[in-house]
Structure I
Amino acid sequence: MVWAILVLILSIGIGLIVIEIIFVPGTTIIGVLGLLCLIGGILYGFSTFGAPIGWAITAFTVVISTSAIILGLKSGVWKRFALDQTMDSKVNEHIAIAIKPGEQGIALSALRPIGNAEFGNDKMEVTTLGELVDSGSKVKVTHIEGRVIYVEQLNN
């Protein structure tokens, strides 16, 4: 019965640490509980069986914990939970830019420093040079670099 309790405590500790590392990294609560279970199990082994067997339990726990973590990471289970999609689209890629420097428009959203503006019937994503522009303000295109349209607020 004593061995069953010891194995149960250590198994719960190893399981919680593996869950922390592979499935919910960064929460620390699960990892701390797992570490406490491991420490409690090892201390239980020392107090119940003495130092020689306590050290054997400690070594066994370290080997099993390390093996479980390595196998868990190598198995790729965590990849099912990871976000692996990337965005490869560009700003205003779907619209031909017919806007020229000097054109005036209206900010459709707050430009902080990126937002949307309307030039005639064209709604485009625009960028300021660091200034903050309120929604509804008049803006003017200063220059265009590639597909990025830079604007500045016009003084009314």
Structure II
Amino acid sequence: MLEAGTSLPAFSLLNDQEQTIKKKDLLGKYTVLYFYPKDQTPGCTKEACGFKKHHRKLANRGVQVIGVSKDSIRSHQKFIDKYKLPFSLLSDPDYALAKSLGAFGEKKLYGKSYEGVIRSTFIIDPKGKIEKVFDKVKAASHPDEIMEYFQTR
């Protein structure tokens, strides 16, 4: 996993509005770039709705939230519509961005190993550098942790 102080790698992904989003589009404000496994699953829904709860306070601090998963644009659109999510979701179907940040790798569930998205969050500063990395994220409480981070800085 990339560490704080590292520059965010270049990327080009489509968001839920079918717009191409690149690293340059994140410059100029703080970005909470969070990686999650799958739209509309219990943990991912709790995490997304937690970010929804804090969205206005984060936005007032100049912080944008962007979620990233391998799901399709259509899946993202349904997820956003169902839960009225006020932020963008990026489709990373080949895990290109997740792999470049170290948010994809070996996981274990019920004693079995497999590869998948490692639930994690990267705080990107306005210049495109990784300011902080949150790994081993707990979906339900993580948005509160991010809000606390921005309240204490």
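Here are the numbers:
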| item | result |
| --- | --- |
| At a computed 10, 25, 12, 8, 12, 13, 12, 7, 1 (P(r) over Cα pairs in 10 Å bins from 0, in percent), which of I, II | I |
| For helix-only ellipticity at 222 nm (-39500 (n - 2.57) for each DSSP H run of 4 or more, over all residues; to 500) computed as -9000, the structure of I, II it came from | II |
| Label whose coordinates, when FRET efficiency 1/(1 + (r/R0)^6) of positions 25 and 145 (r between Cβ atoms, R0 = 35 Å, to 0.05) is calculated, return 0.90 (choices I, II) | II |
| Entry that produces 84, 28, 17 once Cα extents along the principal axes in Å, for residues 33-112 alone is calculated, selected from I, II | I |
| Top of I, II by mean count of other Cβ atoms within 10 Å over residues 17-24, largest first | I |
| Which of I, II leads on relative contact order in percent (Cα under 8 Å, 6 or more apart), largest value | II |
| Among I, II, which structure scores highest (criterion: mean count of other Cβ atoms within 10 Å over residues 49-56) | II |
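Each value in this text was obtained by applying a stated rule to the coordinates, not by laboratory testing. None of the values given here were measured: they were computed from a predicted structure. Cβ atoms are built from the backbone, for glycine too; each structure is taken alone.
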